[in-house]
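**Q** What follows is a group of structures, each given as structure tokens.
Read-outs throughout are calculated quantities, based only on the coordinates presented, and are distinct from any laboratory measurement. Everything quoted here is computed from the prediction, not taken from an experiment. Cβ atoms are built from the backbone, for glycine too; each structure is taken alone.
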Structure I
Amino acid sequence: MRRIKQENYFPIITFIHFGFWIIDLSLYTGDYKYSAQHVIGEVFSSWVITVFAVNFLMSTKARWLEKMFGGLDKMYLIHRRSGVIAVVLLILHFMVIPKALEFKIGIPIGFFAMILIFMGVILSAVPFFKRVLKYDKWINIHKLMGVFYILGIAHSYNVTSLTGELPIVRTYVLLASLVGISAWFYKAFLFNMFNKKLPYKIDNVINFKNDITELTLKADSKQLEFEAGQFAFLRIDGFNKNEAHPFTISNNSQEDILRFTIKSLGDYTASLQTAIKKGTKATVQGPYGVFNFKNAKHKKQLWLAGGIGITPFLSFLKEVDSSFDITLIWSVRSEEEANYKDEIEKITSKNKNIKFILWDSHEKGHFAISKLYNVNTIKNHSVYICGAEIMRETYIKGLMEKGIEMEDIHYEEFSFR
């Protein structure tokens, strides 16, 4: 399936939206009692409805959508940015649309819907509030967005509109509304019925010195089936109000355990080291992700990991057969933080087609593509990257300067809350 990339998604939905409006307006035979301001205002409002509809659809975590967008991590990033764009469009609608002189119930409904949606998106998407708000409060606010969305749709059906006179746009907006409401309802009330969580128990807990915790889980009954590089949502009984968080599975898919290697990056992960004990019950839901080295164009591959970004590669390593030629470069601040150095060296010592380079940034400075590769030595490679965003963007820039095409660069979003 051809994947929709972020840089293509927004132009596509913009083209579709304006296309429907242009076709309908060109065929419109009414008396044009609507001013240009009114038409522009409705273009914005119908756009808000459709953008949020797709966002709610993304939140269902549907497998076909995940494949379409190249992974749940990519999909969530588009989801977050779409929400911000929808709020901007909503404000533009409010500013541009002429204010009616006669009272209609849809007017106050629309005003309150706008305020609530604005507040909901700001609290959900702005980094400051994401840091300040506890995760359980953040997720509850996010769940209310569906109610605010329904209020916005109620507003659109209780005011005089040109949309109601345009058959293509009317049908398009109606279908989008139904998709959006259905997707929100499914996620809020039915998701857990159709996406069962598998019961596990914490079998072992290792706390490393560099704020990293390794959890090993054993299934109570059915084992989660996953592919190397995928992640799952982990919920630990009695811990942080039973919230579920996504973590990469860092062991091989043939083992009868699940291993999660977790770095303290927020309020949830910060308390793992002291709060989790062996024998604690947990549930796992998934798997998700399409970060898979087997699907690459080239058998020659460069794997670039930064810090805790080593986790998917730990899962990859045991599935590399002799047809691949792999170089794994793991960049850490110091060798003391390379918790899995011995494990990786043990695997690579038995696989001559895997080369492992541990890059100590304290001694060698930050790793750069140009320090080890030139145009000739890196050509015909597929590249996999996992690590912090600033590191990833630096690597991508360096790779493209050496002639690597973007289609041969694969990466996983390091964090997509």
Structure II
Amino acid sequence: MSGPVYVVVGAGHAGAAAIAAMRTAGFAGRIVLIGEVPHAPYERPPLSKEVLLSPKAVQLPIYPDNYYEAHNVECHFGTCVEHIDSVVRQLVFADGEVLSYDKLLLTTGSRARRYPLLDALGEGVHLLRTLEDSWGLQKELRPGRHLLVVGGGIIGLEVAASAATLGLTVTVLERAPRLMTRGVPVPLADTLRGLHEQHGVKFELSVELSEAVRGADGKFHLRAADGRVFEGDAILYGVGVQVNDELARTAGVTIQDGVLVDELCRTSVPEIFAAGDIARQYQPFVGATVRQETWANAMHQGSCAGQAMVTGKGSAPEVPWYWTDQYGVNFQVAGKYEAGEWITRGDVSSGKYMLFGLTDGCVIGAVAINNGRDMKLAKLMISAEAKPDREALCDLSVDLRKLKTGAVTTAG
């Protein structure tokens, strides 16, 4: 194809969203999609859930196999870019080949943070980031075995739920004094713990591992600094991520725990953009520059970057939002998770309700349990900085649509 060349490095959610946005915006030039993994972009959320529970029934591709050819996207999967020369606008591949670009989008994402103490144990120790990781872990999840989950975050809890559902004994070891210290309000963390305990999962908090060995019986023995010892047949750990910013550094873009971008996802280097896990952007609903490691952000930011590369115009920011499914229960979290107070709307015992985070009467956060429809309205309330009547907010007879702009409405 003739015309300008737009290159996307990183074949994940953000990269897939970007190329779709480019074509939708009318870009008729050459698009090149490059990814280190040997797969076309695929959905990652099912890796800790459906792939573990029923691997043969899961369809993961974000777009159909013929999508890229139909939209004239040149794909290079299983390909590594080693260097970016931003002065002459060229990518240098591992084999020395060079590709010139007019505009470049970096969506290289992040990788699981390694835990050397556990990695040294070898076979039977798993992390979960890729499809191959999920396949490897799935083989370990046999009824009657004991899985040790190190890390009480989203990945750890989702895997724990899948393993417990499959009939394993599960123990979750968390370094902090509570679960999910990043991005989850305390009431939700407590709810999740209770749900897991109902399914037999055990929790050990404030665990600082000091020793890890494999016994003569083949089992793993993990010792905490306070003397507690935990035994299991397999280990899954999830202790955070590390940004894949090595390639970005070769381009000379500004790095600040991720690649710093503006509202159009532009970096400090002209004609280079970034989106997804790798990008740090000002988030008006948080009031700070943040990196968001969520599916929703990757799709929104990727789409914004692709559109901006073509038209010079972006899209309105979205309230930060993510979800997790555990034991068939859907939890959605939006906005800030540290609020002055959290109030409940609905009957907790029904299994379908909302939590609203208020600070000085303003809705700054929300949690929906099996209630995705009302989460849409909750996000509107957060974006509008709504200050609804507290009694009305708790009253199910009051329509949330009447409160989303902050109207003081009570049941009549």
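**Q** From I, II, which structure was FRET efficiency 1/(1 + (r/R0)^6) of positions 69 and 181 (r between Cβ atoms, R0 = 25 Å, to 0.05) = 0.05 calculated on?
**A** Derived from the structure labelled II.
**Q** Going by FRET efficiency 1/(1 + (r/R0)^6) of positions 93 and 237 (r between Cβ atoms, R0 = 30 Å, to 0.05), which of structures I, II comes out largest?
**A** Comparing I, II by FRET efficiency 1/(1 + (r/R0)^6) of positions 93 and 237 (r between Cβ atoms, R0 = 30 Å, to 0.05), the maximum is at II.
**Q** Also, quick follow-up: Suppose you compute helix-only ellipticity at 222 nm (-39500 (n - 2.57) for each DSSP H run of 4 or more, over all residues; to 500) for every structure in I, II: which one lands on -6500?
**A** It was calculated from structure II.
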